[in-house]
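The following blocks contain the structures, represented as structure tokens.
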Structure I
Amino acid sequence: MKILVVDDAPFIVRALRDTLAARGFEVHEAQSGEEAISAYRDLKPDVVLMDILMPGMDGLSATREILNIDPAANIIVITAIGKPGLEKECMDAGAKGFLMKPFRARALMELIDSFSGRGGR
């Protein structure tokens, strides 16, 4: 299963990459909304883990653009922004999951597994 991690914080990317790779996922990275769109077109990942606040195009705009390319894209927003209504805004934009940083790895794995049909990885 291919996963695209989109975040501009190197320590978050590293932590997610290490956690996901240890569970056998193929992990790819992007550091901005623009990079995420380009990587999505090239890789066609099974799941995108999308940060919201990034330089240039934000994660919400990138989510909308990826869903314009592929309406079936599985995007999970992972953010530290505690803005009221943000989860609803992300879900309305087409995200299929939402996690607040810091999050439990188990919660992330459960969301990812829900897209693979495997459950309980």
Structure II
Amino acid sequence: MENKRKTGGRYENIAAEYLRQNGFRIIEQNFFTRFGEIDIVAREQDYLCFVEVKYRTGYKYGYAAEAVNYAKQRTICRVATLYMKVRRLAPTTPVRFDVVTIQGDDIRLFRNAFSVR
């Protein structure tokens, strides 16, 4: 049985490929800090996109998107702010928070899934 990190990495790669096929340019995957992680950092047109990837084998535990709750959104926003400082990006850079869900064989992209918390 795969461990969670290996499984997560596999689905993050699937999500990254899906994003590429939909016009995104992948900048970075798995930006780790002691505060949390950003699964994928990508560009779509003028936007710097911070993308959370959620996977579920089915619907037994609900929809994958439901796992991106308020606490998770706050963590992602905090890590995104740190990312921008570390990478020396202008605070005026247009950013967006997207979610890619993989539920069984169904892949969905939710652009602008939430705003800064």
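Where a number appears in this text, it was derived from the coordinates with a stated rule and is not lab data. Small disclaimer: the values here were computed from a predicted structure and weren't measured. Cβ atoms are built from the backbone, for glycine too; each structure is taken alone.
When helix-only ellipticity at 222 nm (-39500 (n - 2.57) for each DSSP H run of 4 or more, over all residues; to 500) is computed for each of I, II, the one that comes out at -10000 is II.
For distance in nm of label points 7 Å out along Cα→Cβ at positions 33 and 105, which of the structures I, II scores highest? If you can, show how the numbers build up before the last one.
Numbers: I: 3.1; II: 4.0.
Biggest value here belongs to II.
Hey, Rg and Dmax of the Cα atoms in Å derived from one of I, II reads 13.7, 44; which structure? This value belongs to structure II.
To test your reading of the models, identify which of I, II gives 3.8 for distance in nm of label points 7 Å out along Cα→Cβ at positions 57 and 81 when calculated. Value 3.8 for distance in nm of label points 7 Å out along Cα→Cβ at positions 57 and 81 corresponds to II out of I, II.
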